[in-house]
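Nothing in this text is a laboratory measurement; each read-out follows from the coordinates by a stated rule. Model, not experiment: these values are computed from the prediction.
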Structure P
Amino acid sequence: MRPPSRRNFLKDSAAIAAGFAALPAVARGADEPGNDKGDTKPAGPNDVLRVAVCGVHGRGMEHIQGWGRLKKDVKITAICDPDLKVTGKAVAAVKRHSGDEPRVVQDVRRLLEDKSIDVISIATPNHWHALMTIWACQAGKDVYVEKPVSYTVSEGRRMVEAARKYNRIVQTGTQCRSHKGIQDAMAFLHSGKLGQVFLARGLCYKRRDSIGHKPNEPVPAGLDYDIWTGPSPMHPFTRNLVHYNWHWNWDFGAGDLGNQGIHQMDLARWGLGKSELPRSVMASGGRFGYSDDGQTPNTLSVAFDYGDCQLQFEVRGLITNDEEKVRVGDIFYGTEGILAITSYTDWQVYLGHKLEKGPGGHGGGDHFANFVEAVRSRDPKKLNADIEEGHLSSACCHLGNIAYRLGRKLHLNPSTETFVNDPEADAMLTREYRAPYVVPAKV
């Protein structure tokens, strides 16, 4: 599959704004009974934050639960999903938490016009994350966006720029950063007690069975497939895209490196203390063991060089063993021992040549509550996973996939977030967008 060309990609923000303005005030979609659009002022520091949850087939239901736990601070007033068949369970869940019935729309643009909404909570497929976040920032709304934050490296940087330009609070959905156990593990790593940490390994050993082959078919009733496709190329409808298997298609997802693996990538980079992209990346792997409609590898090894340390990442989707009692987690290697993160909350140190058991711990946290705290204070520094952290970790996943697809070692300029003298690789840092769903080249 050849990388996209940059031809006809570059659009300035005025062009996208014009395209957005040209859309009808009431876009395609359907309202169910609920609150009408309001024109009230944005919530103040002591007011209830009004949240719209976008994408509710999978992770979005956990957003509803997360916001529901904070019902003294948060009210879910709207549900957005292009497939009306999946919105009923979301509405029911909101009613269980709050007793209120949110309105339902298929098109996020209707929510951006709604001045009563304070927060856009995004759990859509990857290809919508950047555009929805940038639009929300431009509309004066704060954003909680799932991982990976972007579909391409350049999208992530533009999301950071939008958050800064419009003074918005944008949290990445890498919830491990709010867990006490993980915070303690990072404090131990950064204390120097493990010596020089020279290698981090992220492990995503998560079984993924074949998705098989599914035929093209008519778009089901209740699904606005144009909106679902959004910025991506239009494909014939197939059940192997909607709702989950888009993860394994290059036009929509990033494979398990950018699905489950983004959590472990984020922890690996955090543990190494790296706030920039690596100097080089290389990868090898394949989609082994079965033939199906999936395109992304189920077996992948990626190596990133930061100069003074290495970050290695492995995806294994077939039958495999654990490593150091880790199946989905991270292992950090220092000159005095190793530290293993064995879950979203647990860690353990092993010291010396005999790997004698050392400190360890566990503990959870509330990523949604952390976001609310930052929103109320208008201080992005209070975020445990600011959008820039999400961008850098997501970008590492994209870089690994680019190296895999091109089949060669790639060298980077971390300061420009581009490749060194490699136009073919640079072309894969962005994509061509399907109008009118165009991510602006300049924010």
Structure Q
Amino acid sequence: MFQILSGIWALLLGVVLIMLGNGMHFTLIGLRGGIEGFSAAELAIVTSGYFVGFLSGARYAPVLIRRVGHVRVFAALGSFMSAGLIAFPLLTEPWAWTILRLLVGFCMSGIYVVAESWLNNAATNETRGKVLSAYMMAQTLGIIGAQALLTTGNAATSVLFIGASILVSVSFAPILLSATPVPAADVARPMSLRQLFSNSPLGTLGIFLLGGVYATQSGMGAVFGSQIGMSADQIALFVAMLFAGALVLQYPIGWLSDRMDRRKLIFGAALLGAAACVAGWMTGGGLLPLMVAAFVAGGVTTPLYALFLAYTNDSLTVEEMPAASGGLVFTFGLGAILGPLVTGWAMQGAGPFAFWLVLAATFVAIALYALYRMTQRIGVAVAQTDSYLGILPTSSPVVVEAAGTWSAEQAEAEREAGGTP
């Protein structure tokens, strides 16, 4: 593993720095928005703006790369993102923040496509699984670390926004100085939603609903904390718990995924998420119970994303996986756009604790649909399923495609080694 990391450490360092800056800005939106008096509905629109941009970036970044190359696209998007982060405290209006979030989302998505293209090119068939796992770990640690950095400044000033911008700017140095030219990004055209749903109804609808869960947690979590009167340090800890849970629960859920019917595991994980959200709703604002609820609810969200990808790939051929990956990323993005809007509207009308109710209802919908699908189709035999690989919801189609191909190849190699026909 050390030998593998020695070849990609600069890329991983750059990713950590990017995630530190981007993770700071996500929470800062809720903190500063509360200080400026933005309503939950207004901040929901601002949050959705990011995912509109992110979805657009995933679609058009490969086009830009083919025209001018990885380095130029990476540098240009990085510059725009850094400028956008600085502009937030200068233009404290909901409409301006929505535009800036759209810009940052587009840039961040394009940065992912470029960085993940380099990372994928640096891996071999034998090392790809470990490289992708290290990459996901770097992303998660960056997001969690960003919450610790928020405790060093005051969201009412420009300091933290400037700090986030500096981190993003500095992150490009190790990446650009270590990256080598790679072929133009070749992301497959997304599979149509009709065909995707026909191949995997649970995977398609489940990942759409999960998009709403993830965007609500990452974008509206700080808004919830601000509206119930948490301090800035407590909000940072709350958001950190939403992501820290994934570090702990990813492995046991992944281990189970390769040993049981994935629909049952999806049902169980979604039910656990719903229970955690109901507990969060019933706490009445107690700090420790809220942190535990965030840890569990956030902890099942990321593994569920990887589960839906793996479950969908189980019913596809290797040739169909790239197009399906693009379709799933698009479907997830649609859910991520709508989720915060629904949550913001609910919080505006029913109070901040509607944050938990919307999350609980969405988890229940996932669980019930998984239960329904178990009555409609015979599951794929465990011995014939692809290997599980933890993938973060922020990943671009480049990594989702690479992970799907690796999972299928790994599972086939294991079956051959075990003598399974």
Structure R
Amino acid sequence: MKTILILGGGKSATYLIDFLADSCQSGDRKLILADLDPVLASKKLKGKQNTEAKELNIENSSERSALIASADVVVSMLPAFMHPVVAQECIKQEKHFFSASYESEEMQKMKEEVSAKGLFFLNECGLDPGIDHMSAMHLIDQAKEKGEEIISFKSYCGGLLAPESEDNPWKYKFTWNPRNVVLAGQGTSRYIEKGELKFVPYHQLYKRLETIRLDQVGDFDGYPNRDSLSYRSVYGLENIETMLRGTLRRAGYCKAWDVFVQLGMTDDSFQVEFPTGTTLRQFINSFLPYEKELSVEEKLGKVIPDLDFPIFEKLQWLGFFGDKKLPQTKGSPAQLLQAILEKDWALAADDKDMIVMQHIFEIKSDQGIKKLTSSLLCYGEDAIYTAMAKTVGLPLAIAVDQFLKGKITVRGMHVPVIKEIYQPILEQLALEGIRFEEKYS
């Protein structure tokens, strides 16, 4: 009997847990779900045979080591900074390792050891990164097999609300880690456009937008992710003229979010403390210059020259021009902003989310240059069975399943860009309703 250990049973793990728990019903596998809250973990396992919930204190190294010792494969759904700690223990105990998170530099330093021990480590096998890699490589390999050359590749992804749940002016609610949303884009984004290197500092990021359209659901703002350049080698497109990976938000979101960026309200580098009873109006005013004769709204208009009604409406809806109290008065500006948004951008029980992904290729062939657009739309069922959880968890679950079935035989540390890994996962995802529509023009 093979034992699968999942570390962490948070929101993104719902489909992962269900899929792997179901795979244990034949009797040749066992699933252990370890979480800070063992009662919640037990509830998520739904009493299925060959499954067990355990308490996880991830900072207790002996407990962590004992849990890993009991498993054949380890799936880490913990915060990204914990992956290297778990991975190192997996190497020590010769266990296979899976995660949906980016393959960090710290993880990459373990590559030789992973290969030397004949282990399989798979990272970046969720949504973005994950499904984006696999669906892109499928099309890239297809083009190369035909002798075609890819001269441009842009890829965008967003975790958003389904149209019927867009009930606020931002048309946005949290479907993944709120902190990551608030801090998104910090640093400098890098990509290449028609052979020219492009660098976008954080204060310019939400101004450097491209409109992405999907016929069924309308227009989106696309902005560049932090590092697109390194993916030229990952995808085998070292000489490509245009390479950009980006994030999607509903049209109009970025222009309003940029107000927070320009004022410094997304800064996480210093701490502030306000008196109890401070209002959101006073909070935003603390980032504006002192001008006794002017109202907060007037000062904001001077600092943000392109402040228009749609932006004003979004800020007003959050309560920044009224007497609404700050839910948290101590922390970094980013933490205080997050506390505000977590109240107003929380998913209601019957809300449905939506994943939008689009790849845009320009491909040079004997017949000339053709454009290929490959689009994915995936809808959630409710606030628990979200499209985000489905698209993050299922690729990882399928990868574990295929590996245990012996369908994935490679060893070493990988991201899912080789055919042996991505092909069976994409085929199974299609059966689960996660499939792309392709259009040539």
task: Could you figure out which one of P, Q, R the value -10000 for helix-only ellipticity at 222 nm (-39500 (n - 2.57) for each DSSP H run of 4 or more, over all residues; to 500) was computed from?
output: R
message: Comparing volume of the Cα convex hull per residue in Å³ across P, Q, R, which structure shows the greatest value?
response: R
